[in-house]
Structure P
Amino acid sequence: MIIKQLEIGYMDNFSYIVGCETTRKAMVIDPASDAKFIVSEAEKDDLDIVMIVNTHGHGDHTAGNDSLKKLTGATIVIHELDQDRFPGADVFVKNEKTLQLGEITFDIIHTPGHTPGGMCLHAEGNLFTGDTLFVSDSGRTDLPGGHRPTLGQSIRRLMELPDDTIVWPGHNYGPTPSSTLGWEKRHNVNAKEYGYYVTD
């Protein structure tokens, strides 16, 4: 799996280009506004962007959808519970399922709490968490559709994955640009509140 983490925009957003090494097919997760930059970064690795996936419907994560689709023809995917935030998507995820990118199978994990349609993508030991889980923190719940207890339930579900799972967040808000679930269990400021704290 090829992963390119791109920091774009004034809100320290992370957009991701994720590619299949065999087929060179790629998806972009949460494209921020600079679609031309994203395409140029994909071209550096000979990657063909065929899919755009939004972890949720907030504008800073969907800002590049339309322009990136115009440049690449890629299919836009978002959860149906965030359809009102980006009704122009091509695919609305209804039930948890998988997405296929070349030879990579991504599991979709519905993680409401930040928004009703929040979702994470998991494949090959990598977890793209959007605004559900940050390095050392979690997404805010004071915006419309947010609900703190629900977010806690979603994060506890993520913590059932192996400790060495790499966390790729939606913003560069932590001490490092990525972490692991094991690290989050020990250091995330919300770990005790959300019930996944460990001490060993």
Structure Q
Amino acid sequence: MNDQLQDLLSKVYEEGVAKANAEADKILEHAKAEAEKIISKAKSQAEATTLEAEKKAKELQKNTEGDLKMAGNHTLSALKQKITDLVLSVSLDKATKSGFEDPDFVKGLIRDTLAGWKQDASITVAESLKAKLDEGFISSLNTAFANKLEIDFSPQIKAGFTISPTDGSYKLSFTDQDFSELFKTYLRPRTAKILFDS
């Protein structure tokens, strides 16, 4: 009987172990399948994240390159403008300044301006020309305007003069800076073309 009991116990044990092993295999298979799903999902997410990061990196690179190109173009344009302005300043400012320091030039400009003037006038001349405009010239202007011409001298005007009606409703300025800026306006595009177009 002892042997039968031992056989029965062995049989139950073996069946239990076999059942446990089968259950363990099943759990293991299920765990492996779940692990493969998790790994596959993680790989897919990693690939999607990598693709998104690469896409954003390419967009950032493209935007950065565009911004750098635009900044470079603006800088180059500003530099060309500065060079053009410098060339014009060197060539025009000195010439117009010396022209407006010449009393005969200023006298002629005043005469020509007043030739078409139809009302009482007030002229303000650069203080630096006061000693250079002789009394004969000033009195000839006063005579031409029947003594209705006011002539003053101002240290604020460096070279040249301004003219306005005596009521001061407007003022025309004839200074070296005015003429220099006027010439620069017309010469700037041509100078830039000469300097930078090949």
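Please treat every number below as a calculation from the coordinates, not as lab data. Not measured: the values here are computed from a predicted model. Cβ atoms are built from the backbone, for glycine too; each structure is taken alone.
Some points to look at:
- Relative contact order in percent (Cα under 8 Å, 6 or more apart) derived as 15 - corresponding label from P, Q: P
- Calculated for structures P, Q, Cα Rg over 2.2 N^0.38 Å is largest in Q.
- With distance in nm of label points 7 Å out along Cα→Cβ at positions 17 and 33 derived as 2.8, matching label from P, Q: Q
- Winner on mean count of other Cβ atoms within 10 Å over residues 25-32 once structures P, Q are ranked, highest first: P
- Which entry (P, Q) yields the derived value 0.00 for FRET efficiency 1/(1 + (r/R0)^6) of positions 49 and 161 (r between Cβ atoms, R0 = 30 Å, to 0.05): Q
- Structure with the greatest value (metric mean count of other Cβ atoms within 10 Å over residues 73-80, set P, Q): P
- If helix-only ellipticity at 222 nm (-39500 (n - 2.57) for each DSSP H run of 4 or more, over all residues; to 500) is computed and equals -5500, the structure in P, Q: P
- Highest-scoring label, criterion being distance in nm of label points 7 Å out along Cα→Cβ at positions 41 and 97, among P, Q: Q
- For distance in nm of label points 7 Å out along Cα→Cβ at positions 57 and 81 computed as 1.2, the structure of P, Q it came from: P
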